[in-house]
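These notes open a run of structures that come right after.
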Structure I
Amino acid sequence: MLWGYHEVPEDQLATDFPAPDDPGMIVMHGISFSSTCPHHLLPFTGTATIAYRPHPGQRIVGLSKLARLVDGYAARLQVQERIGQQAVDGIMRRLNPSGAMCIITARHDCMRLRGVRDPAAEATTEARKGIWSDHEMALIHRLHGGAR
């Protein structure tokens, strides 16, 4: 459950490929994950959407690498916000795209089993770097919403 401490998740991005001349935006949505809250040591589960926009002529990674990136960061004692930020930071460092974004929606057992005891509550967080158009952001949010 906490195997993420034994690896560097962004190393998943080391295997890359030449991008097409104009790769446009790359979006992987519906990435399921589970993690453990450090405050109560209870699980939370959700879905992530990762998007990045390579510069023309840059390198791209296989889509499974984006899911592995999320899994690697989630397999630690984590808060939801940090998983998304670490994924975005890793993409920016390794791939140097013009932008990277991660949206996560999750249900937290600490809210379901204790405190407010609300089984339907979900939290959505967004981490983003670089320049994104309104159209791109709307598309990514729409894809993320449909993936849950």
Structure II
Amino acid sequence: MVDGGSEADRQRQVGRHRLTIEPPDLIYLHIDGDVDLEHIKAFVAAIRELPSSTKVYVLRDARKSGLITLRAREYVLKHVESGRVGAFISFGAPFHVRTMITMIAKAVRLLRDGSLVVGFTDTEAEARAWIDRVRAGERT
């Protein structure tokens, strides 16, 4: 479990992507290209590294994002615990990625977790401010 740990414990490469755990509750994904099943498994495993009582916030740099494969989307629906992710925010996402993430989020809300909050911003600073508002209880 990550409790602050070393930089090496908190940051790792997942294929061409980089994942950083920012304790106590943030997972920062730097996406570079397509996201496949093995990448999603690593992302979900990182969520599980944080204490189970912690609501996790996912910050996603989507400026270089590609497609999310069908198997990866199915894995998210089956393996992310209901209520575990407090919010999912992407910044810099192109239109096709925003559309895909919106569809996945709708499926998650319908099938697993009606409370999942999803958002999109242009910059990292806007995304971090958005997460701070969600943490404070504001619905954006």
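What follows draws every value from the coordinates through simple rules; no lab data is involved. The structure presented is a predicted model; accordingly, all values stated were derived computationally and were not measured. Cβ atoms are built from the backbone, for glycine too; each structure is taken alone.
Supply the structure label, taken from I, II, corresponding to distance in nm of label points 7 Å out along Cα→Cβ at positions 27 and 75 with the calculated value 2.8. Intermediate values should be presented prior to the final figure.
Working: I: 2.8; II: 1.1.
This figure was derived from I.
When semi-axes √(5λ) of the Cα gyration tensor in Å, for residues 11-58 alone is computed for each of I, II, which one produces 19, 11, 8?
Derived from II, not from the others.
The value -10000 for helix-only ellipticity at 222 nm (-39500 (n - 2.57) for each DSSP H run of 4 or more, over all residues; to 500) was derived from one model only; which of I, II is it?
On the way: I: -10000; II: -12000.
The correct label is I.
Taking distance in nm of label points 7 Å out along Cα→Cβ at positions 91 and 131 as the quantity of interest, name the structure among I, II where it is greatest.
Details: I: 1.8; II: 1.0.
For this comparison of distance in nm of label points 7 Å out along Cα→Cβ at positions 91 and 131, the top structure is I.
Comparing mean projected area of the Cα convex hull in nm² across structures I, II, which is largest? Let's see the in-between values first.
Numbers: I: 8.5; II: 7.5.
Evaluating mean projected area of the Cα convex hull in nm² on every structure, the highest lands on I.
Which one of I, II has relative contact order in percent (Cα under 8 Å, 6 or more apart), as calculated from the coordinates, equal to 27?
Numbers: I: 27; II: 20.
Label of the source structure: I.
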